[in-house]
Structure 1
Amino acid sequence: MVNLRPFCAVRPAKEYAASIAALPYDVYDRTQAKAAVSRNPLSFLKIDRAETQFSDETDMYADAVYEQAARSLTEMLTDGYFIREDKACYYIYSLTMQGHVQNGLVGCTSIDDYLHGTIRRHENTLPAKELDRIRHIDTLNAQTGPIFLAYRARAELRSWIAAQKQRPALYDFTSEDGIRHQVWKISDDTEIARITQLFAEMEAVYIADGHHRAASAVKVGLKRRETVPSYDGTEEFNHFLSVLFPADELQIFPYNRIVTGSPRYTPSVLLEKLKDSFEVTVCPHGLCPPQKKGEITMYLKGTWYRLEAKTALFCGDPVQDLDVSVLQDTILEPLFDIHDAKNDPRISFAGGVRAAEEWMELAEKQPDKVMFFMYPTSMEEVLAVADAKRLMPPKSTWFEPKLRSGLFIHEI
């Protein structure tokens, strides 16, 4: 069963929600984050990335940075930019991107569910990245970035959300990137109990995005348990802030690869070797994005190619059959000597909804790069890997639209 519960949120006063809401902290580099806060002093990045309040010479992981984040949160509460709910509630969080709508349920999930595998993951985490968020949560006594979770859709829950959305929204604004954000508060005790029970009937939920935030929240919770040996599981530190979406409403975009430097072989020999595993054809009109699983588009020395994987490459294994695995195992490793894609400086990753025209322009400016354009990993593939307790290769999924931070804060 999935243990979901409501919480007493710290959230923006209605008139400030649009100004406060910000993309996740790890979407920005330091320069971009500082520029965003300079343009909008209310941006939640001043809390999520508090180094924006310091000179560029300041260590972004200095104690003073985390302490400033805590001060900023306290000040914004005192000044009325944030309010603290006096009752534990759920929220519906709906995002609309170019006509596509996905409806999330905001609540808190259990660290024990994470530890026992009821909350399932598909990515590994890096201790260094965890440490940053551990210190952030610990210093603020709050989780500021929601974990993006998915569940297998249920008709009853979908119809309930649709009915709740007929009421006036608590927040309704469109962010700079054109995404519409709407929030409804669920405070009725009967409705809260109904939602809690519906999730209790589920076997599992899945981390779509936010693996590091989840791992960090869990480690802070375990640390707090050591200081409170009489804990009974109801304490707030035993739970972490989550937004849960039906899996069939989520959008995954391609995570493409760009290789700098030459392959082991000349272009002509490389193309011949590719024919062992792929049907190779030239794209007659420039970039031809992959249209189905098993297709990869390659840019090589001024020409675009469609690579269609032969059926023999697929063996029924949920990880090996991923297109990103096929690329790594049959092209990047044997033909480019890239054995560790996550750490090899010759490879970079570009995810999201970038237009084909931008890629073609990049190819013209940097013709020596080799580019691989992927067909998106499917949500069913994500669930299958997580159910098998396996992990995907790095940079396998790019979810859009991104959740905004700052709309919900969970104090622990």
Structure 2
Amino acid sequence: MNLHEYQSKILFSEYNIPVPKGDVAASADEAVAIADKLGGSVWVVKAQVHAGGRGKAGGVKVCKSRDEVREYAQSILGTHLVTHQTDDKGMPINSVMVEQGLDIQSELYLGAVVDRASKRVVFMASAAGGMDIEEVAAKTPEKIVSVEVNPVAGLQAFQCRQIAFAIGLKGDQIKQLVKVMDGLYRLFLASDLSLIEINPLIVTGEGTLLALDAKLNVDDNAIEVGRQKAIEAMYDPSQEDPTEVEAKQHNLNYITLDGNIGCMVNGAGLAMATMDVIKVHGGEPANFLDVGGATDKDRVAAAFKLILSSPAVAGVLVNIFGGIVRCDMIAEGIVNAVKEVGVKVPVVVRLEGTNVDQGKALLKDSGMDLIPADDLSDAAKKMVAAIGKAA
């Protein structure tokens, strides 16, 4: 689960991580009111979307008058922002953050992720922070330094100083970074984060460190089991694919892809294998969909509706291994779903496992135009062929 910048900064403040003064607005009037409250003569207005690259895409503006704050807020609220991290449609801008203008002396990068290889939280930092950090990572990775945190010992002050020296901090700035990193590490653990990023972490003209931007990703598993109720309340469904949002309501694991072959599979590993085999035989999957091991007829119907909600889908491949769930029950769900939804595209079904013979009999006797398959490779071939004929 992703958080907006303003939400991330609320959490930062709870852990004494310094952030600029500012607030979030949902209208131009609110944006101007925040500017008035902050005072000064320079403000920064930033679109609140779940995507990086806002600055280059026109989602961040330095405003030098109240009228400029109003005009910019009016111009972007209610629109979509397209960045290098979004699709062509972009992300909806429902709110903006208005912050005080600052004297920026330098821009640094500071982040932390869970490193699966070492099974530890790893902090990364660079003196070359700012909008082009991705290019720095790609072309000059030596400019990025990192430290691994031992989960037993926790983050050590010497590791923070090691980072501080590497990115050129001096004097009191080193002490400030130690406090910032300590707060980030405590927040990382307490909030079940998978990623935390400050880009840029700035040094002001007064030598103070401030988190000018903030990005947090929360482990979805922690949300699902109820460990992070307060953070769960920050969820913004407008920033996600509507089909994926609907899938969550049915406890379906769904991800939209760019192809035209809809996939309904039980099991994440089997779903990925299914997509691979489709591509091997010249097809392109339209989605990842794991209906789960303990699915039922209603979820099968919901899955079909989700798949067919995309106009790009030219056919549906169903690949079910009946272990916990019986094949005859899945077959019944498929038949009912096809009737209910009114499927007008080819449907290839491969069943294997518990009660497979009964399941195949139900499909055969349904009177529906369902294409049976003997195995996964056979299913992919028949699906690609059926789409070709339909075209």
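Numbers at a glance
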{"read-out": "Per distance in nm of label points 7 Å out along Cα→Cβ at positions 274 and 322, the highest-valued of structures 1, 2", "value": "1"}
{"read-out": "Which of 1, 2 leads on distance in nm of label points 7 Å out along Cα→Cβ at positions 18 and 122, largest value", "value": "1"}
{"read-out": "Structure responsible for 12.5, with mean count of other Cβ atoms within 10 Å over residues 114-121 calculated and labels 1, 2 on offer", "value": "2"}
{"read-out": "Computed 1.8 for distance in nm of label points 7 Å out along Cα→Cβ at positions 266 and 282 - originating structure among 1, 2", "value": "1"}
{"read-out": "Source structure (of 1, 2) for helix-only ellipticity at 222 nm (-39500 (n - 2.57) for each DSSP H run of 4 or more, over all residues; to 500), computed value -11500", "value": "2"}
{"read-out": "semi-axes √(5λ) of the Cα gyration tensor in Å from the coordinates reads 39, 24, 21; which among 1, 2", "value": "1"}
{"read-out": "Among 1, 2, which structure scores highest (criterion: relative contact order in percent (Cα under 8 Å, 6 or more apart))", "value": "1"}
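Bear in mind that the values in this text are calculations on the coordinates, not laboratory data. These numbers come from a predicted model, not from an experiment. Cβ atoms are built from the backbone, for glycine too; each structure is taken alone.
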